[in-house]
Structure 1
Amino acid sequence: MTDHIPDELSVVGKDPRAYTDTLRPLHGIVRNAQGEWVLLRHALVVQAALDHERFSNAVSSHLQIPNGLDADEHTAYRAALDVFLDAQALAPFHERFRRVAAELLAALPRGVAVDAVSQLGARYAVRAQSAWLSWPADLEERLVAWVAENHAATRSGDRAWTQRVAQSFDDIIRTVLDHCRGAAREHDAENVTARLMRTEVNGKPLGEAQIVSVLRNWTGGDLGSMALCVGVLLHYLATQPALQSRLRAGVPDAEFDAVIDEILRIDDPFVSNRRVTTCPVTIGGVALPEGARVKLNWTSANRDAAVFGDPDAMDPQRNAPHNLVYGIGKHVCPGRLLATLQMRILLRELLVATASITLDAQQPAERAISPVGGWAKLPVVLG
């Protein structure tokens, strides 16, 4: 062991970015109050993420497809599901996402404060994902309310509440599946949900529990995450007028996407993912037993000075190969292209629809607290 490992650290009530910034220079690995081993440094996070044999993704008692699977089972599901998320599959949805963004932005007031997280990010996430999945528009209020309750339950640490909220989302999904059942919808080539219902893995059709799990993976986490991402992106643009002006003047999609990725590296709202050791492992000088619960802290790893120098310096080209916003290895986030596309379209429409984006001088922004990152509340003024 190279340094003292403090026991039972707690991030409860703290901003995970600020807190891990203080821990990482002193410790590569720490143990939290829940008995989990948290990897803080870039090299350790990458080491564990790429060691699929000894750091398993099968961490939940609930069915989680595909992110909770390992080995051949994970490979088979990714092969069947990734075809919904590649560039060719997403091409027909560009205009739908643009219309969603334009209509939402047209309804927002100008010259007064709006919350970038709840009024813009959460609404856009719900409408864009519903457009992609062909979910009924009348679910919007129910989904927006679910995003807010899910954030509250997650922050509370109340497992019973969190489980009730998760079950309520599964109930929403089953409502959608009932809506999709019927000859006309089941054979609609552009209805992603209906196509998923016909998907096979290893020659066997997906059962309802598997379909619900996939849709939960595609939406449940992504709705809240997209809202947080929009908050992070708008805060950065509002406080960096030169970059805002450059993007407003127009840059190629690839450059725009690189800027999005780099902003999210600097302030990564996807804080961590879990693993469990399948055998005794030594990592960062610490011997972990079989069955140890491990967290890969992406937010901390993405700000490691050993890799990025000044973690707040914007350098997309230099930092892209090391950016862990969407993970690394075969468990890398399958929805990366979709998320980036949706964010780029929203920001482009926002920059077209406004002359300026500034922080509200009257209402302070509020950081999110563990277990999520980014901004809980971000009042901005659209000019």
Structure 2
Amino acid sequence: MQTSQIHLKSVDNLEQLGSLPSLAPDLIIAFGALNYFESPKLANALGKLVPSSALIGCSTAGEIAVDRVYEGSCIVTAIKFANTRVAAVTTEIAGMTDSYGAGERLGHALDHSNLTGVLLLGTGVAINGSALVAGLESALPEGVSISGGLAADAGAFKQTWTLGPAGNSDKHIVAVGFYGDKVQLSYGTFAGWEPFGPARKVTRCDGNVLYELDGASALEVYKRYLGDYAKDLPGSGLLFPFAMLNSEHEKHGIFRTILAIDENEGSLTLAGDIDPNGYLELMHSSTDKLINGAETAAQTAKKNHTQSPDESLAILVSCIGRKLVMGDRIDEEVEAVADTLGKKTTITGYYSNGEIAGTEFHPECRLHNQTMTITWISEHS
């Protein structure tokens, strides 16, 4: 396995991509600011230079490379595998109610023979990430792992983009399948948030729309907790996610971010499905706790990697809410991951509207918010 990484600083200056054909990459992953996807320049350049490479990418709220976080750039990572086949697929999503169906279509589009794992990138608005993952899982063979994330648009929550076989699009979800018994995939997911107030019973919800907590308007309850932050909703909701608890008040490491509010309905739209029999607990955090959470995610991915690789790739998907909390110290969570995984690991990634992976205690894939999620990829002999 070989990797090469290019850091683009202007969509009008793509000459650096000219070095890609020499690697003859099997897979190209691109994470970048909105302007790299709003026009077809990047997609066209990659399609012309490496037409046989599988292509996947999305817009971000910040780009990750090596041990730093960047703004307004694009990180292009090329991967050449020795004994692993990859294939990219895509489908259009026709709004939030099509989320399950879109995931199902992606799963059916992938060849299932010797399929080991799937990297999934979805649009970051007008989507139910939980339903997307469930639809994809339903169409895949048992035992195939899934990870990835939802695209972002620097916190605007208006229009996000993906990159794949259909080029650049604000209406497509994309996935790459990894094939064969030589590819090694391990995952780590952790948050670092702590409770802020009591858990409240979900008394009315529909999918990912929350109407009532403890019989009262969900929006009014949420606003009371936020105080002065309430005037900046929905954006300020990134600082105060919900932890999901089941009917027995048990936590499973699943968090939900606010995507939208409806003043007339008194409702909150969350990034994924809500347990109608469960409880929600408001959370907050500090920079140090989030950095420690990122390090824990890296330690989990490392522990689950059965062989120490000579060369590897780590894909980091972290939530935009974490970025807002950490501010100028944002690089520190990436540094913590890089130090844990070692110098032989190429690091790429982005800040997202949602993260997709299993957890150490619940390996089945789920949509997460407010976590650092790591997909660590290598090959063994």
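We did not get these values from a lab; they are worked out from the coordinates using the rules stated. The model shown is predicted, which means the values in this text are computed figures rather than measured ones. Cβ atoms are built from the backbone, for glycine too; each structure is taken alone.
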### Task
Using FRET efficiency 1/(1 + (r/R0)^6) of positions 68 and 316 (r between Cβ atoms, R0 = 30 Å, to 0.05), single out the structure from 1, 2 with the greatest value.
2
### Source structure (of 1, 2) for distance in nm of label points 7 Å out along Cα→Cβ at positions 28 and 308, computed value 3.5
2
#### Entry: Structure with the greatest value (metric distance in nm of label points 7 Å out along Cα→Cβ at positions 76 and 228, set 1, 2)
2
### Query
Comparing distance in nm of label points 7 Å out along Cα→Cβ at positions 12 and 92 across structures 1, 2, which is largest?
1
### Summary
Taking mean count of other Cβ atoms within 10 Å over residues 164-171 for each of 1, 2, the highest value is that of structure 2
## Note on the structure
Value 21, calculated as relative contact order in percent (Cα under 8 Å, 6 or more apart) from one of 1, 2, is from structure 2
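Work out which structure the value 55 belongs to, where percent of Cα pairs over 20 Å apart, for residues 196-347 alone was derived from one of 1, 2.
Only one of 1, 2 returns 55 for percent of Cα pairs over 20 Å apart, for residues 196-347 alone, namely 2.
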### Task
Taking percent of Cα pairs over 30 Å apart as the quantity of interest, name the structure among 1, 2 where it is greatest.
1
### Message
One of 1, 2 was used to compute helix-only ellipticity at 222 nm (-39500 (n - 2.57) for each DSSP H run of 4 or more, over all residues; to 500), and the result was -14500. Which label is that?
### Response
1
